[in-house]
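Quick heads-up: structures coming right below.
Since every read-out is calculated from the coordinates, none of them should be taken as a lab result. Please read these numbers as outputs of a predicted model, since none were measured by experiment. Cβ atoms are built from the backbone, for glycine too; each structure is taken alone.
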Structure I
Amino acid sequence: MVLKAVRAKTEAAWTTTKKILALMSCWGLIFSMVTITKLAVAFEYDDGLVFSTPAYVKAFASVQQPFTPQFWSVVNRSYDIEKPKYLAQALAWTFRLFGFKVAIIADRPSTEGEALRKEWRRLTPKTLFFFAADRGDKKSFFERTNFVLFLGDCDSAIMAARKAGVYAVRVRRSPKSYQKEDYHPGTLGELVIPFSQY
């Protein structure tokens, strides 16, 4: 009786151990293949990874003339009041866990943006934090690295990714976002992630 109970516990523990080892082996295989091929994914920052409207509201209130270097300085230094979009950030960290390089594209100038880059250093290296307003064409950025997926909210960014041969997926904007234009989910025939506005 006691021997049977010990045997049953041992077999259960061994079965669990085998399952864990099998999962770790699968993860290791995926991680090594992705790392060797240097695959990358890109996320749009504003209304993609974060709800950045609070930073823009603060900048509009702090500066007399919007969209000046002082305005962008306030926006880029106000990352602490931006709210995370949990589903998008969970996807970004999942891709990172599986060995993908993760890039972040911010549709703004880099005026005093080093603190923002530093805030995201655990997810993406400095070279893959792209301030689109400084460097211009997103298509050339997508072509520069081996991107396989782009998650963003802007129509123009999704079209730029497609032109570069990158599969684009729509992240929904928050209904409270100050940005209202360049946003028509599903009209480009792209996959739209449900509940990604939160």
Structure II
Amino acid sequence: MALIWVALAAAIGVPVAAAAASPLLAWRGPVYILAGFAGIVALGIMLCQPLLIGGYLPGLSGFVGRRAHRWIGGGLVVAVLIHVAGLWITSPPDMIDALLFSSPTPFSPWGVIAMWAIFAVALLAALRRRLGLRPRTWRIAHMLFAIVIVVGSVVHGVLIEGTMETVSKVALCALVLAAAIKVMADLRVWRKRGTLREESIARQ
């Protein structure tokens, strides 16, 4: 069981450490560096989220894991806000181009799409009881947004050539993608009739 936590720590910690050792940081300002590392942290959080909701992490299964999933989801929103705000402060024209989907860089649209999907699912999570969403409706909507978030974030990360070291970055992106596919397959979110476990997850 401890090996799972060690593997998770390595999957997230190695890319962060490699980015921290990048010589490119010498030419970056503190706000830009903060924004970049917020993006790396956000990618790491995306690896944790499916592992939590799927109950794969020792000691964080069931209700505890789902509660952690919600709180860490809030952390993901904060990390994305810091990432975007930092890039806005350092280069407003580039951020405007990215938000308007007119940036010449191929990675920008993927990041913007993932960003809006993160904000959308966070808003839906906050309002789903008021909206009276049925558990299955919420589950499917959540997973649809999750697909957009994961695909957008992975493509965004892979295409960027920056402070992240290539091998560890690609490995983290692959793990994020694999974890998302694994949890969707195990929870069988597309079935019309869910199991009691799936209905319990959707209600909480």
Structure III
Amino acid sequence: MAKTYYSCSTTHEQIQKAGLYVNRRITLVAFLEKFRKYSEHPLERLTEIGLREKMTFLDVGCLLGFYSFSASSIVGEKGLVYALDKNPDCIAHVENKIKRQGTHNVKTITASAEQTSLPAESVDMVFLHLVLHDIPDKQTAMQEFNRVLKTNGKLVIDEDRTMPPNLIRKLAEEHGFQYSTCLRKTTQIFEKTQTIHSL
């Protein structure tokens, strides 16, 4: 979902139309997410990749929080979920849902994958579902994932055939990650074994 920028010559009517378009897209995605849980089974998938109670989980490109809120129920009150997306409209939707549900362990971040603003070695698991292919600077993003992950933390990438698995593995291994396993044919799991210092 692309970010909308306005120039000085943009009319009020154009801004209203752009806002309506964004709201309609979010409404559509929210509607579709009601059915995603029956095909993707997020709780089962997150448990399968090793998410546990008390962990800190980073959901990169969280969109409307489909996996973020499922992760929230797994990590529990002593765990923490960061829902990160560069689109402020998506983040606003997640924040509204947090308020409605009274969720206390989900924190939102409006930022890119390349610069999360999180402290170093503060996360147990970084999770990307159909996101990596859409990141402009994948090298910098991988460096950032390495920076925020604790030693032996997990990087989980599922591109579902949008990127060649060997390219994902090469990117990860070049940035301090060791291949661990592949689940459901497309979900690759890596472990941080080395800290990479950016230049």
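Of the structures labelled I, II, III, one was used to calculate relative contact order in percent (Cα under 8 Å, 6 or more apart), giving 23. Name it. Considering all the candidates, the number was obtained from I. Taking mean count of other Cβ atoms within 10 Å over residues 32-39 as the quantity of interest, name the structure among I, II, III where it is greatest. Top value of mean count of other Cβ atoms within 10 Å over residues 32-39 goes to structure II.
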